[in-house]
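Please find the structures below.
Bear in mind these aren't lab numbers, they're just calculated from the coordinates by the rules spelled out. Just so it is clear, the model here is predicted, and its values are computed rather than measured. Cβ atoms are built from the backbone, for glycine too; each structure is taken alone.
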Structure P
Amino acid sequence: MGLIETGRLPSGQPYARIGSGSRVVLSIPGLSFTAEVSKPGSIRRSWKRWLEPIERHDLTFVDVGRRADLPPGSSSVNIADDYAAVIREQWGSAVAVMGISTGGGYAQWLASRHPELVDRLVLAYTGHRVPPEAAAVQRRAVDHILAGRWRSGFAAMAPWVVPEHARIASAVAWLLGPHVVDRPSDLRVLRLDADADDAHDATDALAGIRCPTLVVSGGRDLAYPPDLTRELVAGIPDARHVEYPGAGHGRGAAFPEDACAFLGATGAALQPEAP
């Protein structure tokens, strides 16, 4: 597999570049802890299942996080506008965009407010709003982490990923989470994301998303359940939907291939069919 590069943009955002294809994809990650730059080895491990489809579909993913110096209380709209500035500064024209979970909320606002900058869009495991139950769980987890109770924070959200074994997932996350996830000292981005999620509601903005869009979801996702996903899909004029019926939040073995095939295509007729 080709290039993996990490660093910081001149405007302050941490980034990871994965691949060396001719088509650029701005990847907007989900709930983030920090603006610290990741090591290339860590990126290679976390993107392992993506490396082959990225290369085969001639893509370059640029995963861009949030700036730690954004004003406290910045909204999803404010953060989306910051991503629009990144596109203008780095590429100067429209690129493909993928947003996952919290990042999917930012991607919705980016595509609706700046349609000239987004020519293809993947929204994965996300919604146009955060359900109250999910917001409460996330807020509890974030408060634990901000207070230094990392194990409790990991355990609170683990059932989202493995809902079929929720208690076991919580126990494993409590035991192993601190050993497999870095614990940065600067958590301003975590607070920023959590506050933005609490107020996120892009319901009225969805009609402004005019580019071909693929919505990916898990049929057992507790954070963004199927009923909410159907509302999201119905609100976007040119959207296709792929659901992985047994998958929880962020899971689905076919996700890397489905997303890369869609992002590497040209024209709505080449959108992948739902499995």
Structure Q
Amino acid sequence: MEQKNIQVNFRKHRKIGRVNWLGLLTLIQREIGRFLKVWQQTVFGPLMTALLFLFVFSVAIGKARPEIHGMEFSHFLAPGIIMMMILQNSFANTSSSIVSGKVHGIIIDLLLPPLNALEITTGYVVGGLARGLIIATISFSIITLFLDISFHSLTAVLYYSIMGSLFMSLIGILGGLWADKFDHMGAVTNFIITPMTFLSGTFYSIRDLPETVYSFAQFNPFFQAIDGFRYGITGYIDGNLFFGGAVLLILNITLFIFCCHLINVGYKIKS
């Protein structure tokens, strides 16, 4: 009898479409607490990676090319590295959460509470966004101790950091739903995410690329996020600020709807 009442309430909640704020906030708290419990790996590790990238590339390339389009190479490099950390860690947070739930057989705990697809997707996305922005804030604070950099446009910094983090959080949800084990996610990270971030103008200006490659690079969402974020800090941009912002906005809306649809139909999580 009690089980039937739970099922009725669950269906009623889905039909009415009311927001289950308690469930949503609980899921967000779980997602944020999950990566903060292992902060040495999820926060400190990426921070050390960012500093090593900045140091190694500044020493290896900065001496040979002290300036890039009239800007110090280290100042050009820093925003790209920060955004790269945002993208990679936002993806890692949502994808690892879903895959670990599937591998350990606890994904059912997400399906039992009266949470609809919109609330589940939002909870995961906010968790990925929080991890990306925390890493970005700490990275920027520490890098400013070594480099004299500031904000050229705080609006652009906030917009592109949020849009980039949302984009990769949603990609992480798609990857987590598709993957059946951690090896699958490793393949996605190694053969798609890492190459796309490295080939998006993080360590160089895409204006130096051949004309044909430059044209294709304009449609790379990884480049749009990095380019817009770099403009917000340095004032330098390789592409079009408003075009990049529109591309990320449209992609995020499309991916969010698609993720909600897959979760709603139970793609690879109800079987």
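Among candidates P, Q, the computation of helix-only ellipticity at 222 nm (-39500 (n - 2.57) for each DSSP H run of 4 or more, over all residues; to 500) that gave -12500 used structure P. Structures P, Q were shown, and Cα extents along the principal axes in Å at 74, 37, 34 was computed from Q.
Given a value of 52 for percent of Cα pairs over 20 Å apart, for residues 91-226 alone, point me to the structure among P, Q it was derived from. This value belongs to structure P. Kindly point out which one of P, Q the value 26 was derived from, the read-out being relative contact order in percent (Cα under 8 Å, 6 or more apart). Considering all the candidates, the number was obtained from Q. Which structure, out of P, Q, was FRET efficiency 1/(1 + (r/R0)^6) of positions 67 and 195 (r between Cβ atoms, R0 = 25 Å, to 0.05) calculated from, if the result is 0.40? The structure behind it is Q. Comparison across structures P, Q (criterion: mean count of other Cβ atoms within 10 Å over residues 211-218) gives the highest value for P.
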